[in-house]
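Have a look at these structures, which come just after this line.
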Structure I
Amino acid sequence: MSSISIIGLGNMARALAGRALAGGNAVEVIGRDQAKAKELAATLGGASVGTAGAAPTGDIVILAAPYAGAAAVVREYGDALRGKIIVDITNPVAPDLQGFVVPDDSSGAQEIAKAAPDDAHVVKAFNTVFSHVLAAGPAEGRPLDVFIAGDDAQAKARVSAFVESLGLRPWDTGELVMARALENVGLLELGLMNHSVKHTNFSLGITLLG
């Protein structure tokens, strides 16, 4: 069991919190709107409510906020995130859906890591799974695949264990520099949604042959 703090109150926060609770994890939900945070916790059942800006209780802190404000959130919490594993689920996609709002030699996760305390460990995960697909869980008997990237092996192992507790399948893609590739997968999914699949009821994953 993991101790999880989720910063954000949107669809991904709800989906992650629901699956985390079902997997036996301790969950804290945090949002600037305390009333909405309490409402979400009550709807989920079993989640505690944290205070925005205060130290999260979870060892794993999930940034379930839009990328535009994610680094600012990390800076706001500052030393309260020391020693924490910070899971970045964002996709820093430009408004025209043709690229990113981060430098060409970086990624959203790497920019967030720059804003985090030196002893915090940023892990990219969950950015390639749509919220309603995540909430629904395994489809047709097959677990959903969650791709992760990070520089600290122990942090990735703990995130992988958390992913498995959700009934999902983690795939380690390498160091945090690989977050750029994972964000491109998120961009690819948006392209599929707009040009061929025409909906978001799908997921990308790994099929092992032989």
Structure II
Amino acid sequence: MSAGCCHNEEFDGTSRAFRRALWIVIAINAGMFAVEMLAGAAARSQALKADALDFIGDAATYGLSLWVIGRPLMWRANAALVKAGSLFVMGGFVLALALYRAFFETEPDATVMGSIAILALAANLASVVILMRWREGDANVRSVWLCSRNDAIGNVAVFGSAGLVAFTGTHWPDMIVAAGMAGLFVWSAMQILSKALAERRHATAHAAPGE
């Protein structure tokens, strides 16, 4: 039984079905990272590039989640801390890039933005459906769900920004969405951080008597 904290049943990922689901979403996210990075460069869209970074961050997150499945709670909590830290860094990078490009970049291509956003949304919705049954669990499992959910939200935002870029004829909607996605990274990181720290305390408290 998993040593969890504060939930009725803290699923720790020890399931063949969950592992198989993670491999599928890793492939989806890695593929979409390549597509969106190329499209973001072609369309001069910082929102697409920010979303591409989210895809590759998720692929790495899922890979780390696979590696720590079945390991002690402290290992899984530490892995979640690493993922929270990466989200903080990613959020700061995306925000800094958005602010810089707001003053030195031309208007993005709204048509390319919209087309890729639809493709990315389909990929993320597929991941959400695949992972839906495992949306609760320890910090490691929970981080997987949060990343998938955030991706779907981010793609809706990118699609909306494409429409606003076309309507306004400016790059500001793209910049605003990129900044909003940076905030979403940080918010998710804080949730993962809080849960992971609680699990570390739990693991330490239960390990102390046996040391």
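Since every read-out is calculated from the coordinates, none of them should be taken as a lab result. Everything quoted here is computed from the prediction, not taken from an experiment. Cβ atoms are built from the backbone, for glycine too; each structure is taken alone.
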Problem set entry | Structure (I, II) behind the derived value 31 of relative contact order in percent (Cα under 8 Å, 6 or more apart) | II
Exercise. With helix-only ellipticity at 222 nm (-39500 (n - 2.57) for each DSSP H run of 4 or more, over all residues; to 500) derived from the coordinates and found to be -11500, which of I, II does the value describe?
Worked result: I
For this session: Out of I, II, choose the structure whose coordinates give Cα extents along the principal axes in Å, for residues 112-199 alone equal to 48, 24, 11 when calculated.
Result: II
Exercise. From which structure (I, II) was Rg/Rh (Cα atoms, Kirkwood Rh), for residues 16-135 alone calculated, if the value obtained is 1.03?
Worked result: II
Problem set entry | Among I, II, structure where mean count of other Cβ atoms within 10 Å over residues 32-39 as derived comes to 14.0 | I
Seminar exercise, completed: If you rank structures I, II by mean count of other Cβ atoms within 10 Å over residues 24-31, the highest one is I
